[in-house]
Structure formats: C-alpha cells, structure tokens
1. A value of 6.8 was computed for distance in nm of label points 7 Å out along Cα→Cβ at positions 8 and 328; which of P, Q is the source structure?
2. Where does the value 2.3 come from, among P, Q, when distance in nm of label points 7 Å out along Cα→Cβ at positions 56 and 184 is the thing being computed?
3. Among the shown structures P, Q, from which was the value 1.07 of Rg/Rh (Cα atoms, Kirkwood Rh) calculated?
4. With mean count of other Cβ atoms within 10 Å over residues 104-111 derived from the coordinates and found to be 11.8, which of P, Q does the value describe?
5. Once mean count of other Cβ atoms within 10 Å over residues 32-39 is calculated for all of P, Q, which comes out largest?
6. Out of P, Q, which one gives 50, 22, 12 for Cα extents along the principal axes in Å, for residues 200-239 alone as computed from the coordinates?
7. Taking distance in nm of label points 7 Å out along Cα→Cβ at positions 48 and 264 from the coordinates of each of P, Q, which one would give 3.3?
8. For mean count of other Cβ atoms within 10 Å over residues 192-199, which structure out of P, Q has the highest calculated value?
Structure P
C-alpha cells in the first residue's frame, strides 16, 4: 500500500511545554489512524499542524510524497472536520457544503454536481435548503462530513467527530462512520479521547502522551501487547497493583513469584477480563495465571453488572472490577486473571 500521509520528527513547543516531541506517524492508502491520549497529550496539535493551522518548530509533513510543511491550509488538499462542526449559521446546507469548492474557484456546474453527490452519499439531500439551526445534532454532523468529503481531499482529518452526540447515537454512528470511510477510501486521521471508539473503528492506533507517540499498532496489538505501564493502564478498564520490592530479588504478587531488578513492580489487571469468585470456590489455575484474595469494601449497581471495590491482601491498592455475580460488602473473594490479561512492569 502507498503511504499517503507521513510526519517526520514534528516538534512544537509552547513556552516550556512540548506539544509535539519528535512525532512520526504515517497513514497508508484508505487507512484510518486513530490518535488517542489524555488531555494535553498533543493529539489535537498534531491534527492542526497537518491541517496547516499550527506553525511547527521543526519537522516535515509529506502528503503523497510532497512536502507541504510550509503550505497554507487551502493548498494542502486536506479536509478537517471540526469538533463543533463549524457550520455557517446563515447558509443553507447546500451552501455550507459548497463553500470549500467555491473558495477553490470551481465552476457552478462542478460545484452543483459535487455537492449533490456528497448530499446523496450521506443521505441528506432532503435537507439541502435548511439552515443549521433547523437540524438535529446528527444531521449537522452529516453536513459537516459532506463539506469535508466534497472537496475530495487526499487526507481527511477528524477532530473528536462524535463527542457532541449522545451515547446511543454515537454507538450507531461509529458503524456508519467506519463504513463511510471504507467506501470513500480516503486516508483518515481520527483524533479522539474515547479509547473504545478508537479500538472499534481504527485500522491503526497511535497513543500519545506529553507530546510523544508511545506506541503505534493495530487495535489488537496495543490492547494485548502494551509497550509500557502508561499504555497498559490507559487502554481498557484496568486496575493497578503496586508492590514495593524492598531490595528483594523475588517478589510475591498473589500466587505468583516474580523475579525483579528494580524497586517497584506494577501489575496492570484488565478489569473487564477478570473473574470475581467466592473465596471458597475451587478454580483451575493454569501456569502463569494470577490469583489474588481480597475483601469487598464497596459496591455499585450498573444495571447488567456490579462494580466492586476490592481491598487486596498484602498491598495498599484496591481493585475496581465489574462482575455479574452478586456479593456483599465485607465478603471475601478471589480474583482470577488469566495469563495475557494482566501486565507486569518494573520501575
């Protein structure tokens, strides 16, 4: 596959804060790369620098092997979908979608044909004469997408595209957005704070923290093989057990004895992949599985499940684990995490 978008060693600082710290990512033809990370990690700065709205301190941005680093936004042939949709309130849907073509000096016939194609593609042609104030949030989102794709960009940039929708609509739109991107075959950079959203729709995921890209891989790779403690804790619903080694070469965590080189061991447990069982129930433990014992000290009802706060014997931390089983506060339980559903890091 051909690399369409590539960033090379992007750096951008605001005072003492490094918003981008030697960032290298690439997107191949028709791929969707999701960029996730906590607030302030640099993901939006990366998106805006590719769009041409941020002047870099150093580094290069290549689109179809062409250096566009110093080109203005309108010369890059990228389309950016803004979090707040940024529709012109005084324009109709048709006029909003046509706007990007007009400033690119297309003739009237081409503009009409392209706008009608985009409206049909997103099934909103019936809304063509409405103003944004007459549209629902989902309809406004489709108009903003139509405006982005109508210019037939080389790269589509999406900034938190589903954040303004309620949870039920957001779940449905994920499927539509993924299908839409595959039909369009436009290389897409998708910034989101919602890791579940990224895991569900991306071909690749880049995880950022403090301006750096820490890991890039398929959703399965970053979920099952996180390269460090931050990523293991950030991806998925997790609990972290911290064990001080006190100079010992071997430390016990539950039923496991771990050889260690450093002062502290962190065990990141995938809470959604973990079983909570009565303390007396027999359970076959395979080699490499983790078994902990603890006491339930808190309980929340979540509908289909309960969320339990569990104090683990021998460590200061508590675990937060969801289970369909019903237990009482102060009840003793055992926690079983299969090999591959927990990760061990030394620091």
Structure Q
C-alpha cells in the first residue's frame, strides 16, 4: 500500500483510540465501498484488523462501479475478512450473515457525474437508503450511518455562514443540481422516519468538501482537477471570477469524524463534518496549488462548461459546534499540508503515460 495512505490510516486509528474497539469482532456493511470515502473506511478497518484487533472486524463492500474504482485503495487490500460484492443498492440485497453496522456511502458526489447520471443519482440516494434502512431494521444493527451532503444547504444566507445543522437550506427543487440536493434531502427524511417509526439507530453526516489521496484524477472536482493539471503544467481552470469560497477537509480528519458519528450513542442526529478553518476562494486555491507544483501551471478564468451545473453556492463553511461539543471532533490537517500530501500521492501513483504531454 502507498506510504501516504498507510500514514493516513494509522492517523485515523490513533485518533479514534479506544473508540475503535467497538468494531472488534463485528460485521460492517459499506455501500459505495469502492469509492473515495468508502475505500478509506475499508482501509481503516483493515488497518485496525492488522494492528489492533485480536478478533477481526468483517467488512462487506457493495459497489456497482458506476464511478467507483476497480483499481483503487480497495484493490490494494488482500484480506479474508473483507468481501466485495458487485451489486446495486437500489436492488434487493441477499446477505445472510448478521450485521452490526451499515454505512450508506454509495452515491454520485461529483457535479459532472450527477449531471450525467441524474436518475441514478436519485435512485442511489433514495431507493438505496430505503433498501438499506429496511436491511438495518431487519438485522437490528447497532448503528446506521447515512451520507448526506453539505449541498443540501444550497446557497446559504450569509447570516448562516458558518452553516449550522438547523439551517433549513436555500435550494431549488428544479435547478441543475436538484437531482443531488433534493435526493439527499429526501433520503435524510427517510432516515429520520425509520428512526421515529422503527427505532432504527440512524445517524446522518453532511460532509463539507472532503479531499485527499485516492481521489480519481478524472473525478472532475476542483482539488483533483487542479492538482493533476498542475503536475503537467496545464492551466488550472477557475470557474467564473473565482470568488466562490469553500473549506476543504483532508480525508483522514473526515473519516475520524464519520466514524465518531457512527459509534455515537445518540440516534436520529445530524452532524456537519469538515473543517471551519481556511475558507478560501477558488482562485486563491489555484494559486496555492501552483506554488506547490514544480511546473508553474498558469491560472485561467473560464466560463462554466456545459457538463458542470452552474448554480454552485457562493460560500460553503460548516459550523462544527455540535460535533465538537458532542463527540470531541477536531480536524488537524491544514490545507497546504493536505494538498501537498495529495499532490505527492498523485505524483507517485499516476502512470508514466499521464506525464507524457
């Protein structure tokens, strides 16, 4: 396994500390386990099996590979305790063994992909959640984690930035991003309904711009796009004026937050997961990445391409008060360090043909 990712997995295990013992000897089902986030969950549990647990945690990975990678982190792990199933979470699942935890991370999070696959995006979020919630109810799991998104807030009113979990959102049900935003909102409603009606132990996380090693070069989100282009000196395309701002959370910090929520004792709760430091404009982000790269890639202001939904929020920054006070979550990796680690990972893992331009 790549040394940078191994360091990330070690950091996750260290940050969880004794909390990780809850997974020992248990079975975890992860939908979307071949994706960026799902692969890190698998890697973290594998690391704990190898270095911490006496009785291994069994991991069942489900993915239909519509955007998940067959050659990513998951492919680098060989373990009798990890089983991968190529399946669609919108269809009935046939898993006979008992389950202790379910993580529903399947979905199409990149704007380019959910614009290309709008119906699949809706199905993965809504029908996928319904299927897995039924599974959780029948299996009587200890905890169910649903991956929502910070996109459900839409373009927040400035007085709600940083944005708290109680903010109701400013979104369009018919806009170019609605297949993603609204399906996540409805899936949240499904989760809370299953908690209220059947006492299914659901928790919901709303990630804010998670990035890091393992993101596919053709993911089309801003960090992998800028980093990979910078490696070969291609212009970094900044949409519009580049004044849109975001906070970016490094993957190891985010995974710790997600697992803390999964293992928390209070059900029916929603938590922002991300970082509230270093809110940065896209032009400034491009400038940092240009500074990290050896190729001195130029920055280019461009119009939104046809493949990219244009109504993106002007600002995005989470209020982390709830997860900090309730679960002791504290992101540690600053933006420049995380970007440098991710850039190094691309440099080490991209094939030689990538650099032949």
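Rule-based calculations on the coordinates, nothing more; no lab input. For clarity, every value in this text was computed on a predicted model and none was experimentally measured. Cβ atoms are built from the backbone, for glycine too; each structure is taken alone.
1. Going label by label, the one that fits is P.
2. P
3. P
4. Among P, Q, the structure yielding 11.8 for mean count of other Cβ atoms within 10 Å over residues 104-111 is P.
5. Between P, Q, the highest calculated value is found for Q.
6. Q
7. P
8. Numbers: P: 18.6; Q: 14.9.
Looking at the calculated values, the largest one is P.
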